[in-house]
Structure I
Amino acid sequence: MNKITSSNQYFFNFKRDLNASLDNFYFSKKNEILKNELDLFINNSDAHNFFISGDKGLGKTFLLNCVLNHKKFNEQKCLYIDIKNLSNNVQVFNEIDSFSVICIDNIHCSSKDIELELFNLVNKAFTSKIKLLISSQLHITQLIFFPDLLSRIKQMSCFSIEQISDDEVDDAIDFMNTKLKLFFSKELIEDISKIVRRDISSIKDLFVEIEQFLYSEKKRPSKRTIMGFLKKRINQ
């Protein structure tokens, strides 16, 4: 297990995104309920168990990071576990009693070897004040675990993160544009929307690349510069 900058935060096989914030996540209209429920999970002391499902690239891992980074948990001991990279190492489940917030990412990747450890962790969260947040690419009805573990997970507050719709892509791009203070024109935003993939992670990654390109090349974000970068990116 690795300790990061905060003495209260621990992670396993994962590079933490210390800049992730709910303020920097584009919530589409279909995801407004998820936004409200996450806020409740963070701020309500009685909200303890939360399950998020959704396709790859919709921002589940980013949202887990947002929760861990929230100022509400600055003085609390937090743990992040990426099941996808766990390699059946059950050592990470030791001493979970000492954590106030536990995030389990990619639970759909769990092997049979760690299901019992997962059940003990989830069960402990249900019988204590531990806040438990779990993510999965599979919907809860598609998970295949032994009955007791599956039963516990189904008792959690379960929500799905939805894909942004085609008519929201421009809004999502403009959201990133505003957050990064790139000041793209409406015309340029419309041009970008024609070539970017329709998921929030792809849009976010694209804008990070654009920002890094502009910084490294010391260029202004003109339409000619950006479209030249995008054309080169597509042809790579």
Structure II
Amino acid sequence: MQYAFDWTPIWAHRDQVIEGLLTTIALSATGLLGALLIGVPVGTAGAARSAWLRALALAYVEGVRNVPLLLHIYFWFLGLSALDLPAFICAAFGLSIYSAAYAAEIVRAGLLSVPCGQRDAARALGLGRWRTLRWVVYPQAFRTIAPSLASLFSQLIKDSSLASVIAVGELAYQAGAIEADTFRTVEVYATVAVLYLALVTIVSQVVLYLPREMVPDFSQNVRNA
């Protein structure tokens, strides 16, 4: 049996494809921002000397990442339906909270990878605890964890496809709508697969190179502090 490919329906629905791609980018970026806003403090607590801070961080990480992402999304969309939150916001909350658990572990590992002597040297120069973190520890840690953050962002982009179950118009949702309208299953999902591949590849490379360009050298930071 021969299959006759027909890509004209994809071109005819290009506006939906573009809309889905832009929504996927927006949802993934929002999810990453939320994951970092939560994950950095939690990861810092996980690397702290205080036992109760480490316990709280561990409780968050284990309690969140051991629950499927789909349930996180359903919790905000269905469990808290009385709040009448938009589907996009519910998906962003679910992605942020879930991904923050993994971001926290990445940050914690990065902080612990910085030699204790770096902290001691910074304290000897008169830097306080928070200035030591800001000027000495975080720059080194974030250079170290850049590949892991790139992997997390890549996974978050792919996880964003689960938002289609609550009718967020991202790529997977638009693919289903176009396929139902055209019955060109192979062409539709091949196109979406290529778009996901291109998007993940691009953002992974960007995240890998950003720390080298944006995070200043810590020794220069200490001299300027």
Structure III
Amino acid sequence: MKLVYVFGKEGRIRFVSHLDLQRFLMRALNRTCLPIAFSKGFNPHPLMSIAGALAMGYESDYEVFEVRIEGTIDRQTALETMRAALPPELPIKRVIFRDDSFPAMMSLVKMADYTISPESDFEALKQAAHAFNAMDTCMGIRKTKSSEREVDVRKLCIALAAEEGALRARLMLTEQDTLKPDLLMNTLSAIAGIETPVYRVRRNALLGADKSGEIRPITEITV
């Protein structure tokens, strides 16, 4: 059996890297009374994984980690135990039970929803978003630790709207095709002819496709 937790990432915890967050969650699991399944070998650790790494500095309403358990546990205990082991900046929202045969949550992620809140130049970015949506292609440079390559930013941006002082974006998030909010903001700023302003990013959902092809949050997908 697997426990799938939906949690948030708030405040100062947004500056914790993905790897440090993974270690933090493992230590928290070790402090609980949950019947956690552990790896074999000289350094056993909880069998857990996080779906969709979140960039350092971003906040989130919808992060997901899963952990294997041995035996059974009731939902309320699974919730309360994990909530007690984590700080308020990592709020546990809900827990879902899945069979061991269910696909890993990270394998279901295809795209993600974000809210991007610039501190200035919103009207210019709003006009740039309208122009961007009208384009067939819009090339940009995707940078990684080891390389740079040109990508079609327009193709990787599934939806983009500007409202109430923020940009709402649905961006691809797969191993082959990923668009980060940083590249989108740099692209829109270039279209607007402005320097990229300071902005905050909040992830709102991790999304995948169900059997019919409908896009929905990964914790709502059944196979």
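Each value in this text was obtained by applying a stated rule to the coordinates, not by laboratory testing. As the structure is a prediction and not an experimental result, all values here were calculated from the model. Cβ atoms are built from the backbone, for glycine too; each structure is taken alone.
With distance in nm of label points 7 Å out along Cα→Cβ at positions 151 and 199 coming out at 1.5, pick the structure among I, II, III it was computed from.
This value belongs to structure III.
For the read-out helix-only ellipticity at 222 nm (-39500 (n - 2.57) for each DSSP H run of 4 or more, over all residues; to 500), a value of -12000 was computed from one structure; give its label from I, II, III.
Corresponding structure: I.
From I, II, III, which structure was distance in nm of label points 7 Å out along Cα→Cβ at positions 31 and 95 = 0.5 calculated on?
Structure II accounts for this read-out.
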